[in-house]
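Heads up, there are several structures right after this.
What follows draws every value from the coordinates through simple rules; no lab data is involved. Nothing here was measured: the structure is a model prediction, and the numbers come from that model. Cβ atoms are built from the backbone, for glycine too; each structure is taken alone.
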Structure I
C-alpha cells in the first residue's frame, strides 16, 4: 500500500520521543475510527491515528470488543491508544497493558459528552472533578514510560 507524503508546509512534531512526521492527527471517534478506517486515513497522510475510546475496566478484562478496538496494523504506527475511566488504578493498569502491546502514546479521554460515559463519571464528567482528573493523569504517567496525552473540552456538557 502506497502512503502519500505529507504536504511540504507541514513539519514533523514530537510528542516526547514519538516523532509524528505529518502533524495531521486522526481524532478518536467511537464507531468510526476502527482499524480499516484508520489504515485508510493513514494511507492519505495522517501522521498519527488514535484508536476508538476503550473503557479501562474492559481493557483490563481483555473483552473481545476492547481487544478489537485496541488492535492496529503496523502500517498505522505510531499509534495512540485512547482510554476512558474514572479509577486511577484501572487507568494505570490498562495503560501499562497497552504500552506492553506497543502503543506509542496513551491518550486519556476527558472529553466525551455521551450520557452513558458521563454517568459513569468518565469522559467530560472528569472536568467536574479536577482532583480525580489529576489523579488519573498522575497514575497513568507513573505507570508507563510512553507519552500520556489528554483529550478534553472546555466544560463538561
Structure II
C-alpha cells in the first residue's frame, strides 16, 4: 500500500506547494489592483499581504515537513524520536498560520475597514479550522511519542 500511497501523497504535496508559491507570487499584484480600484483598502494592503505571505510560508514549511515524514514512513523510520521534530514543525507552522489569520480577523472586527463587512467572518472559520488542526496534530504527536516508546521497548526485547 505504501508504494501507491506515498507517491500519490507526494504528488499532492507538489501540487499544493506549487499552488502556494503561485498564490504568494500573485497576491501582491492582486492586492495592488484592488487598492487601485478601491482606495479605502490601500492602508491595509501591505499588512494583509504580509500576513498572507507569512501564512503561505507556514504552509510550505508544513508541506516540507510532511514530505520528510513520508520518506521516513517509506524507509520504516517513522517510529523514531527524529520524526518528532518534523511533527513539531507542522504544529508550529500551523499555529503560526492560525495566529496570522486570527490577527487579520481581529483587526477586521476591532478596526473595521469600510467595504469589508461580513467578508471577515469566513476568516473565523479558518481560525477555528486551524485550531482544530493544531489540536488534532498535538494528539497525533502524543500517539507518536507513545509508539516510539513502544518501538524502543520492543527493539530492546528483540
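Annotations for the structure displayed:
- Among I, II, structure where mean count of other Cβ atoms within 10 Å over residues 53-60 as derived comes to 22.9: I
- Each of the structures I, II was assessed by mean count of other Cβ atoms within 10 Å over residues 37-44; the largest value belongs to I.
- Test item: helix-only ellipticity at 222 nm (-39500 (n - 2.57) for each DSSP H run of 4 or more, over all residues; to 500) calculated as -9500, pick one of I, II: I
- Of the structures I, II, the one that 13.1 was derived from, the read-out being mean count of other Cβ atoms within 10 Å over residues 21-28: II
- Entry that produces 12, 41, 35, 12, 1 once P(r) over Cα pairs in 10 Å bins from 0, in percent is calculated, selected from I, II: I
- Origin of the value 23, where relative contact order in percent (Cα under 8 Å, 6 or more apart) was derived from one of I, II: II
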